[in-house]
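Next up: some structures, all given as structure tokens.
No value in this document is a laboratory result; all are computed from the given coordinates. Just so it is clear, the structure is predicted and the values come from calculations on it, not from any experiment. Cβ atoms are built from the backbone, for glycine too; each structure is taken alone.
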Structure 1
Amino acid sequence: MKLDSGISAVITGGASGLGAATARRLAAEGVKVALFDLNAEKGEALAAELGGVFCEVNVTDEASVDAGFVKSRAAVGQERILINCAGTGNAIKTASRNRDSGEISHFPLDKFDLIIQINLVGTFRCIAKSAAGMMSLDPLPGGERGAIVNTASVAAEDGQIGQAAYSASKGGVVGMTLPIARDLSREGIRVNTILPGIFDTPLLAGAPEPVRQALGAQVPFPPRLGDPAEYAALAHLMVTNGYMNGEDVRLDGSIRMAPR
């Protein structure tokens, strides 16, 4: 897909981190961007900077997602690009014993379900609704109508202690990439997924510098945290390379996560 001012993109989780970096990368080539996020302050500021539109969207709520697409399409047109970056995580063992009291507890199922709803169901909800919109467009030269990029995690393949919910949600994103790509192939819509490793996102911004350095040192090469611009570069490639479809690609400096 050739990027220019005739192309629109929706980026979920677009107000900061990986989503914001990708929005900047696409906007730099003239793409009109719509940012879906819950952080209105950051989202409005970035949308103003990029000449795009901010839509306050909760990906776990169908009405909120529908309203987001209505607003974004009214402002920048029907998107040909969807970048799914909205997500979160937690760290709770499946079952555990309190070392002091001996009390045994298990992972609260509502907290497990929340991660699944945000990371997996929320991603699929946005894919399904965006793809339906893309199908209304005339194909570009070569037959392409759109491109979708999802965000999983290396935890999909080597989750750590306490990451059962997070790994399940991201593993689900990986697992559905190929079947969705196959579902949409006749309509000229490509679907790919990035599995980031340890990136310098707002999640780590507040961590003490020694902690950040220690995390970066775990990466074989380069021994540092990933730069969101590097994620954006891969997302850009997945959008513009018309032969890349149905792929799940790790972006992690060759790290393989230890149990803890």
Structure 2
Amino acid sequence: MMREEKGDQNGRSGYDGVGRFYDLFADNSDIPFFLKYAKKIGSSILDLAAGTGRITFALAKDGHEVVALENSQSMLEVAKQKLKDASSDIANKVILVEGDMTNFNLARKFELVIIPNSIGHAMTDKEQLSTLQCIHNHLTDNGVFILDTYPGEMQYEHAEFKENPVPLPDGTTVERHGEIRSNMLNKIMIVDLQYIVRDSEQNIVKKMEVVSSAALLYNEDIDLLISRSGFVVVEELGGFDEQSYSSDSGRRILILKKSKEKW
């Protein structure tokens, strides 16, 4: 019998109740990039909006000490299971923290702070600035902050997608459908995701839907946030291939350090 579940409708998380499916559809092309910078900069590392620990555990496996901060219970449940299943060498390098990236105090500083494509979950100007100021407070004087963004100027006003089914251990499959609607004037993107689980005969046994929203951050918005929060750009990339950023780039990855000027 088909069961239909509605995810959280608060317009933020988009993964409440379906965190166990996140890694199945994740794009891991960013992992080598973060591993390279971590090797260059060193531990310790703060992974904000860490989700299931997709990048956290890759960093820990590479020998880095990582604190992963995440607010979604659904995502944290997956991360906690990964921690439980990990070897002691890896598990001893990971600390999971339940918390909100817009307002946190960990009472320590880090050599490297990363937000892999999640700054848009800070919905308002106030939340975005608070996020960057918290990061500033947690970064060592010579530390590096990597801010991974999709420029708002380059986003679709409307798009739909359907991803290939992925087999699960119990013999069922799960597929993900999505619809993206962007309001360029109000600078907000709504994402509607449907997860459909089918049995071996392709009958639908479960259907889940989650709706989330994210802020569309235009380049001028990002630049103002960086300046107001006390950072300077030391490198600007257009993708994980480390090509220089241009106005045609679909991604904007900023390598930031603390400004020497008082703010």
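With mean count of other Cβ atoms within 10 Å over residues 159-166 derived from the coordinates and found to be 11.8, which of 1, 2 does the value describe? Walk me through the intermediate numbers first.
Numbers: 1: 19.6; 2: 11.8.
Answer for the origin of the read-out: 2.
Looking at Kirkwood radius over Cα pairs in Å, point out which structure of 1, 2 has the largest value.
Values: 1: 18.8; 2: 19.3.
Comparing 1, 2 by Kirkwood radius over Cα pairs in Å, the maximum is at 2.
When FRET efficiency 1/(1 + (r/R0)^6) of positions 55 and 199 (r between Cβ atoms, R0 = 30 Å, to 0.05) is computed for each of 1, 2, the one that comes out at 0.80 is 1. Here distance in nm of label points 7 Å out along Cα→Cβ at positions 23 and 151 is compared for structures 1, 2. The highest value is that of 2.
Each of the structures 1, 2 was assessed by distance in nm of label points 7 Å out along Cα→Cβ at positions 87 and 135; the largest value belongs to 2. Taking distance in nm of label points 7 Å out along Cα→Cβ at positions 39 and 175 as the criterion, the top-ranked structure out of 1, 2 is 2, with the highest value.
From 1, 2, which structure was helix-only ellipticity at 222 nm (-39500 (n - 2.57) for each DSSP H run of 4 or more, over all residues; to 500) = -7000 calculated on?
Numbers: 1: -12500; 2: -7000.
Corresponding structure: 2.
Using mean count of other Cβ atoms within 10 Å over residues 167-174 as the calculated read-out, with 12.1 as its value, let me know the right label among 1, 2. Matching structure: 2. One of 1, 2 was used to compute FRET efficiency 1/(1 + (r/R0)^6) of positions 191 and 223 (r between Cβ atoms, R0 = 35 Å, to 0.05), and the result was 0.60. Which label is that? It must be structure 1, since only it matches.
I have 3.1 for distance in nm of label points 7 Å out along Cα→Cβ at positions 31 and 63, calculated from one of the structures 1, 2. Which structure is it? Don't skip to the end; give the middle numbers.
Values: 1: 3.1; 2: 1.9.
Attributed to the structure labelled 1.
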